[in-house]
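Structures are listed in the sections that come next.
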Structure P
């Protein structure tokens, strides 16, 4: 996740922008979008309010930048590149474990931003964000093509979208249930179970 580092070598304007993004991120998490003002952000960054407008036109512009900087794709893409497995099932399970590990310590910071985007803005910034990040996911999506012989004759985009939906849903519910008795049950391998349901369904083989 972004941190304020290398202040000596960064241009001053870049350092100020980084401070504003980090301050805004902390304020949005603590007070919500509507509870955070430009004045709050400026004070948290140690700047006059007018200093924000040298970098951002308004609070929504600040939020869009925060969403991009703290979006999970920054840690998910390396996981996509690292996942291995000869069978599609092995590859997907390792991928899911890598992604969960990558965002484990960041869920409390990541998911509230996504909730703000979906509730406050009805997801209107997602298409532009997706257009920027989808190229990084193309090698992962191509892995399904490599294993197409293992798949039922379904449209490949349907399979890809279903997997992504399952994974996102799992990570969100994992965040919600992490402190509940169900979510904390160490006897259940939630990832392997979710993948098994995705691959094989929940009904017994009629045979």
Structure Q
């Protein structure tokens, strides 16, 4: 009668193939780390250790730290781009109201998702690949605003170059968002104040562009 040998207990492998959705978990951990420490201090080894996998397994999903940072930013832009909605059938007054809604939604996203926003616009974020997700989603965010402004020019709500008007609006909303995230906009004390502040600011911009010859 053959002897029965004891089977060695199986050891769970801690790599990307036996850890569920490792990619999503790495993105989440990276987002948290960037929110607390910033991009320069981000460490793939620390992320791997916090999850319980080898840092080598992360490279099955991200080619480098730069790639990981840009993927976090791309995810942020994908969420951000959800603020846009169809506008092609709006009249002048509806367009103005939609601009105010977009402005408030922009600032609200930045304040509610500061880690994403920091990653999307940080000077420490590496230059993305031209054909990568980060460049695609980032360009989409501005092009959607530009198309919306172009429609406003077409319907004669505002006057000027869509690219220039979009740059004015984008940069002003970015400035408001950064000040709010840093708690430096001291005259704004509540969510209602933020909405009123943004709407007043955008209304003044629209009036200025409407009066251009």
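Read the figures in this text as sums done on the coordinates, not as results from a lab. It should be emphasised that the depicted structure is a prediction, and the values quoted were computed from it without experimental measurement. Cβ atoms are built from the backbone, for glycine too; each structure is taken alone.
Tabulated results
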{"read-out": "Given 39, 35, 17 for Cα extents along the principal axes in Å, for residues 124-187 alone, calculated: source structure among P, Q", "value": "P"}
{"read-out": "Rg/Rh (Cα atoms, Kirkwood Rh), for residues 36-99 alone from the coordinates reads 1.29; which among P, Q", "value": "Q"}
{"read-out": "When relative contact order in percent (Cα under 8 Å, 6 or more apart) is computed for each of P, Q, the largest belongs to", "value": "Q"}
{"read-out": "When distance in nm of label points 7 Å out along Cα→Cβ at positions 148 and 196 is computed for each of P, Q, the largest belongs to", "value": "P"}
